[in-house]
Structure I
Amino acid sequence: MTATIGSVSLLASLALALWGIAAPLLGARTGRQGFFASARHAILGQFALVTLASFALIYALVTTDFSIKYVAMNTTRATPVYYRVTGLWGALEGSLLLWEWILIIFSGLVAWSYRDRHRELMPWVMMVFSAVSAFFLSVMAFASNPFDGVFPVPPDGRGLNPLLEDANMLTHPPLLYTGFVGLTVPYAFAMAALITGKLDEAWVVTTRRWTIAAWFFLTLGNLVGAWWSYHVLGWGGYWAWDPVENAAFMPWLPATAFLHSIQVQERRRMLKAWNLSLIIVAFSLTIFGTFLTRSGILSSIHAFSSGPVGAVFLGFLGLVVVGSFGLLAWRADRLRGQPELDSVVSRESAFLLNNVVLVSALFTIFLGTVFPLLSEAVAGVKVSVGAPYFNWITTPLFLALVFLMGVGPLIAWRKASRDNLQRNFLWPAGLSLAVGLALFAWRVRDFWPLLALTLGAFVALTIVFDTAMAVRARRELAREQVPVALATLVRRNQRRYGGFIVHLGVVLVVLGITGSMSASVEREATLKAGEALTIDRFQIRFEGLKASEQPTHLRVEGLFRVSNNGREIGLLNPTLKYFPTQQSPIGRAVFRSTLTEDLYLILSGFSQVGREEVTLKALVRPLLAWIWLGGVVITVGTLVSLWPFRPRPAREA
């Protein structure tokens, strides 16, 4: 019954999606407004049906309905309920349903929010939503149906990949998918603007908040993914430049460029074609990432098993790229005649340079990601492009972005005067240079870490100085106390100050990456009970092993007493998990985190011949916690940018 409800809901939703594509075309041909209105109704109908299908699959997973093949492959009777729910996105078919569900939620919100606005654009926006929805629904209906049955019905299921049995399974995939799918909103409005020829700033203004939200979910999804990699995979790092990690990161780059360059279009009516191109590229990269993880061409914990959908996604990607840029070329004559730059030293130039750097980083990461795949497909030669390539290429580019974060928001529009440059940058530049010299004198002698920390200080100081001057002016004007003046500034200029907070969060992320990559210490040793390993200021004494039977696996823990300069700080217990379905054990590292450093322990192996003996790997990673704190600050900044502050009463204003 559950399978029937789910399958019928998907087929009915596909029929509505096809009508949502046809209705605006019929309305344009006949001039009947009813067709345009029905495109919105088709979206709302899809929302109800896809939600029903999603709840049907969740119900089947929770109740372990093993008559459905997907349930039998991705859960067991012993699996905790919350991991059964995460089975919705634990494999290929369910992940497609989650993607479609999030897409239709966004589509429904847009359809409801703008039911009385943008009457010329909305039918075509709905058509684009329905076209993307129809593709995913077709894949599920005819290639990878999450409701396919299995016979005979197995007594128990196979269960999730053991590496996916983690609390972050509840957050990382949904966050990342929401970021990916959220980029469909500005893409749909961009295509509607090209179709109708309404290429003014209206579509940009309308989609700005949607794009910020999508960018935020992408940012958080990547950071949570890095956290998951750090504390679950047991290798001591958080970013390996895995092809699927790159696929999740690449849409973030053009989305970030778009959020900066649309400010130039809003203010100066420049970069119209460029902004359209950026959002096309960003959306196309979400489809490319989906293709990479579902085509079977990659072997990765992030990738799904091979199936029949890889070629289908590649074809859809080609259709999106050719169709979108074809529309852009068709409207090229309406995108000419824009104002030119008044000066190289201006905010427009800074934002344009920001875009050039972001696109350059995107190109180099894309090239390093696809080159091994192309080499193997064309020449049959396996080529490895690893972290050294990506680090070498992207480090100077990302540091250039850090510098531009300090300059872009404060330099004047059109043409910056000497007074503007001195007032906004003289003190921050001088103090950040002093910070750099102090770090060099202290012990930071490597060029790239020293430059990164100096530029981070420059960005933070520009923000502090600009905010302090604004608060002082507010106090002189309105006689307000500092907290009230600051709150008033944020409320009246939330986009500006929300952006400042986000930039501060990025500076903290840069601080964490710089410290953890440039000053890490690593040691490995084989220890018997009572023996100790010393690393940096820490002494780690092995006290024994403890085994326990868990619902899905056997767990073996190493017990290690940790001291810092002779002062005991606690017991850490890295673990090896033995799953019946896995040939090798899966490690679970542990760490002790402070604002200054992380102590990270990995149990590599053990034996009990004669007496207990283990192989332990220990790492000390300075400042790494600042990466996660940066994510918290970015979250605060995004909320400030998006929060619907109530306007002040007229008398108070």
Structure II
Amino acid sequence: MTDRPQTPILDRVHLPSDLKALSDRELAELADELRAETISAVSVTGGHLGAGLGVVELTVALHAVFDTPRDKLIWDVGHQCYPHKILTGRRDRIRTLRQSGGLSGFTKRSESPYDPFGAAHSSTSISAALGFAAARDLGGDPGDAIAVIGDGSMSAGMAYEAMNNAGHLKKRLFVILNDNEMSIAPPVGAMSAYLTRLYTEGPFQDLKAAAKGAVSLLPPPFQQGARRAKEMLKGMALGNTLFEELGFSYVGPIDGHDMDMLLSVLRTVKARATGPMLIHVLTKKGKGYAPAERAADKGHATAKFDVLTGVQKKAPSNAPSYTKVFAESLIAEATRDDKIVAITAAMPDGTGLNLFAERFPRRTFDVGIAEQHAVTFSAGLAAGGMKPFCALYSTFLQRGYDQVVHDVAIQRLPVRFAIDRAGLVGADGATHAGSFDVAFLSNLPDFVVMAAADEAELVHMVATAVAIDDRPSAFRFPRGDGTGVEMPERGQPLEIGRGRVVAEGGRVAILSFGARLTEVLKARESLAARGLAPTVADARFAKPLDRDLILRLAREHEALITVEEGAIGGFGSQVAQVLADEGVFDRGLKFRSMVLPDTFIDQASPEDMYRVAGMNAPEIEAKVLDVLGIARLTERRA
């Protein structure tokens, strides 16, 4: 009789409570199966791979030791949460990650009780966990609070603010420092160097060996002598750790891929901790999947890929990406102007500044995950006579808005903000959608706010920003590939506050701001077949507005429609203010403003997200027909 094949352990795990019945050896085997399942799922959907592979053992150990969802497990950023989702009742949907109607690529409160706090921006987990701990002690939800934060996220000031407050409050709280020496880009700054010293200097090598021997005796408490030896070794190396100075008890560093060590340490700290505790865990991003381990970014974010080779399946394109056009344009300008410098916040690859850094390493500054610092640092560079380009995603610039107002705008410093990922960005969903920058920048006095309609316009806007040396400016552009237009040999500065008429027509004028212009022109082509070709104009500037163009369009047409990839309160609202001030509405103009809806749109393809938002060509065509009181052909047939 042949033995029956053994059922995979992962098939027996439906919720974290099922881990309680597994032996430590089975938990280690489960981690191997969980890693394989994560790789398989992401190969189908694309997404954040490397971070999740680095925390597979940690994920299993945390759910095995703690009692989620009663205990609140909070993943900083959340892009490492795919293994967590598999273990928390979502394995049957894991191949819908980042798809329309599927699982979010980040933790999401509305998705599962095992996601107590949604994130997708870094460095928030300790603050949230402390909030849960304080609520617990005031009679709120019971259970422990555990924050898992990466070493890259520890470069943001918010993490230290939270730790300082936690040390003061002395609440029972667990912070897992997931130290993988690799945020999205190699982490920079003093914190990275400090963490590296913790486990590379000689005394700590001895400490690791001593600690491993002591840990093997756990879960019984450390013997007093072992504890004294540990403290003595730490004191010989650095004195008290920074974390202990902030009021945390410190354990580590420990091997985050050694299941026995993880389980022993977590069981011990859970049983003995009375105040805030930091457990320093060393992991390897992309662990267990060779293509991710070999990749420069350790497989941070991938398209769909072949599991055997790791080769990504990307659709071919004949047009360059907007990000690459920005980078090459800035490089071209910097070859002619040695005062141009570039700043990013841990996203050199995502913003294209890795290419700039290859040419101008001394003029490139990656400040780590610290957008507030990036903005004020740029302001200081501007005040010092340089021409700084602060390149951030729209959704990340939100984190530095106070600095934009107080350190840049009030001082009228010529910082140039290159805003990538403007508009709806697809699979990352609402957390990464660049919906609000037009509104929050256009209301600042003396700011110049531009949006590129295509990649050729982006080249000219980079040149324009270089030329603006008396006030702050910003230009925004979308994620993805350009439209394939003919590219200029060299960018030419645009006249500030002047738009352009793209196509003349009648009855209705459409004034587009940004990259929806392509869809506007598609709608015009369809309307022209009905004999209703509208005038189409590209505003180029949301601030200062081209008042002459706006008033001309209003005067010569019975209706005016604005279109923008932003929330209400932005470009269309600025145009409406001009029309109201000039009394145009009193003369009977029909005005409509097409903006993103007043809701957060879940992940889908960008095209589907814009369809939900009502901003693709068919919806623009329908808006024109509606404002003219003309029923669509399909409706008449019905």
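Laboratory data are not the source of any read-out in this text; all were calculated from the coordinates shown. Remember, it's a predicted structure, so these values are computed and weren't measured experimentally. Cβ atoms are built from the backbone, for glycine too; each structure is taken alone.
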Test item: Rg/Rh (Cα atoms, Kirkwood Rh), for residues 347-506 alone calculated as 1.11, pick one of I, II: I
Given -11500 for helix-only ellipticity at 222 nm (-39500 (n - 2.57) for each DSSP H run of 4 or more, over all residues; to 500), calculated: source structure among I, II: II
Per distance in nm of label points 7 Å out along Cα→Cβ at positions 163 and 579, the highest-valued of structures I, II: II
Ranking I, II by percent of Cα pairs over 19 Å apart, for residues 491-586 alone, the structure that comes out highest: I
Comparison of I, II by FRET efficiency 1/(1 + (r/R0)^6) of positions 283 and 619 (r between Cβ atoms, R0 = 41 Å, to 0.05) - largest value held by: I
When FRET efficiency 1/(1 + (r/R0)^6) of positions 35 and 291 (r between Cβ atoms, R0 = 30 Å, to 0.05) is computed for each of I, II, the largest belongs to: II
Structure from which -0.39, -0.53, -0.87, -1.40 was derived, log10 I(q)/I(0) by the Debye sum over Cα atoms at q = 0.06, 0.07, 0.09, 0.12 Å⁻¹, options I, II: I
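With semi-axes √(5λ) of the Cα gyration tensor in Å, for residues 435-514 alone derived from the coordinates and found to be 32, 14, 7, which of I, II does the value describe?
I
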Per distance in nm of label points 7 Å out along Cα→Cβ at positions 171 and 595, the highest-valued of structures I, II: II
